[in-house]
Structure 1
Amino acid sequence: MQPKKKVPNTIAVLKLARPAQAASAYAKTILAGLGGHPLIFVTPNPPLATFKADIDALDAAETLALGRTKGAVEDRNAKLAVVVSDIHVARTYVNQLAAVDSANAAAIITAAGFALRKPTVQHKQLLAAKQGPAPGVVVLSAKAVAPKASYDWQWSLDQKTWVDVPSTLVARTSVAGLSAAVIHYFRFRARTRAGQGDWSDVVTLIVH
């Protein structure tokens, strides 16, 4: 019996910039991500109020440091260390949520404003979902299965009840009117001269 291959987890990685202004901007992106999806990040760590207060303190200290106020650089560096620590704590919190809900790990991580480190994939993804040109719109792209084929599309909020999207003759479509800050599930199947195929693996996306 061959041992099972261990599949690496999808995790959040940091893109920290040490200059205070860049670190502050990055922290604000993460703060906005955590605060903008309360149904996903129910109990953020660090708490949003604490995180914001630390960022504000860093911004104030940076202003004094730029004005060459005596002792301001040391104080700014101390405030920077606090914000960097907050970012690390937030990353740990997000990775813990992603580990519990591995099917939605990528969506959870990107919603929080972090970059992804994805496991190596040996095959091309059959279906991809990305944000569309307007709020509540998602663009779906599938791998074409034949020169002449039609494609059925569906989306769901719970993977139990599925909503049909009009079929297309190309391996691409858009879905509009979706709720923001909620995880959606998408799938497709193709019809060719050989018959109707099975539904694809499900992909997830937090709609903006």
Structure 2
Amino acid sequence: MMIEDILKTRIIAIVRMERYDRAVQIAEALVEGGISIIEFSLSGTGAYQAIGSTRKVLGDKARIGVGTVLYPQAVEEAVDAGAQFVVTPVMRVNVIAACQSLHVPILCGAFTPTEALTAHEAGADMIKIFPARFGGPSYIRDLLAPLPQLRLVPTGGVSVENAHAYIDAGAVAVAVGGNLIPTQAVTNGDWAQISAKAHTYVEALRAGK
């Protein structure tokens, strides 16, 4: 179901803050704008608590995952907190194995064709191509030419202007962080701005169908 939801919505919001004391408000703003797949990065303080509190408040309105996962122990801790999917920034076979043992979907990070295929063959559900800005949509198309079995999710540098181009190139979804959730908007409590940005991305992807 989790993977099907990503394939349907085609966008994952990456929440990367120094502290997650306003996690619920951010998630509510994203859902209001039409984005229901949300990832909290472990690079910030309080990520596990953010996952738990957001799941409690939003329930079935959103799917909540954990990002920047580098070690199997973090998978266990995140799933215990309520994470419904796992994302890595790089290719981590041991993290894929941990996700498989707990029956939780994983988007494994990769950049080169070898890394992407290795992650796929190790059991990753989707491959997060990061940082996507270095290759752009044409790189996604080039990867898929010899490796059409890969489900690619470009991340890093995805904007409103190029989001649909990644889908047109063959990506199954995109993941967006700073361009979608400005730090200043969170600081100011400008949830309407985040909702508006989310809506803009949703519309851009719809236009690319």
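Just so you know, all these numbers are worked out from the coordinates, no wet-lab data involved. Keep in mind that what you see is a predicted model, and the values were worked out from it rather than measured. Cβ atoms are built from the backbone, for glycine too; each structure is taken alone.
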For the read-out distance in nm of label points 7 Å out along Cα→Cβ at positions 44 and 188, a value of 3.5 was computed from one structure; give its label from 1, 2. 1
On percent of Cα pairs over 18 Å apart, for residues 108-155 alone, which of the structures labelled 1, 2 is highest? 1
Starting from the value 15.8: which structure in 1, 2 was mean projected area of the Cα convex hull in nm² calculated from? 1
A value of 4.6 was computed for distance in nm of label points 7 Å out along Cα→Cβ at positions 76 and 196; which of 1, 2 is the source structure? 2
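If you work out FRET efficiency 1/(1 + (r/R0)^6) of positions 68 and 132 (r between Cβ atoms, R0 = 25 Å, to 0.05) for 1, 2, which one comes out largest?
When FRET efficiency 1/(1 + (r/R0)^6) of positions 68 and 132 (r between Cβ atoms, R0 = 25 Å, to 0.05) is computed for each of 1, 2, structure 2 gives the biggest number.
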Please state which of the structures 1, 2 yields 0.20 when FRET efficiency 1/(1 + (r/R0)^6) of positions 20 and 148 (r between Cβ atoms, R0 = 30 Å, to 0.05) is computed from it. 2
Computed -11500 for helix-only ellipticity at 222 nm (-39500 (n - 2.57) for each DSSP H run of 4 or more, over all residues; to 500) - originating structure among 1, 2: 1
Answer label among 1, 2 for the case where distance in nm of label points 7 Å out along Cα→Cβ at positions 52 and 180, calculated from the coordinates, equals 1.7: 1
Output the label of whichever structure in 1, 2 has the greatest value of FRET efficiency 1/(1 + (r/R0)^6) of positions 92 and 140 (r between Cβ atoms, R0 = 30 Å, to 0.05). 2
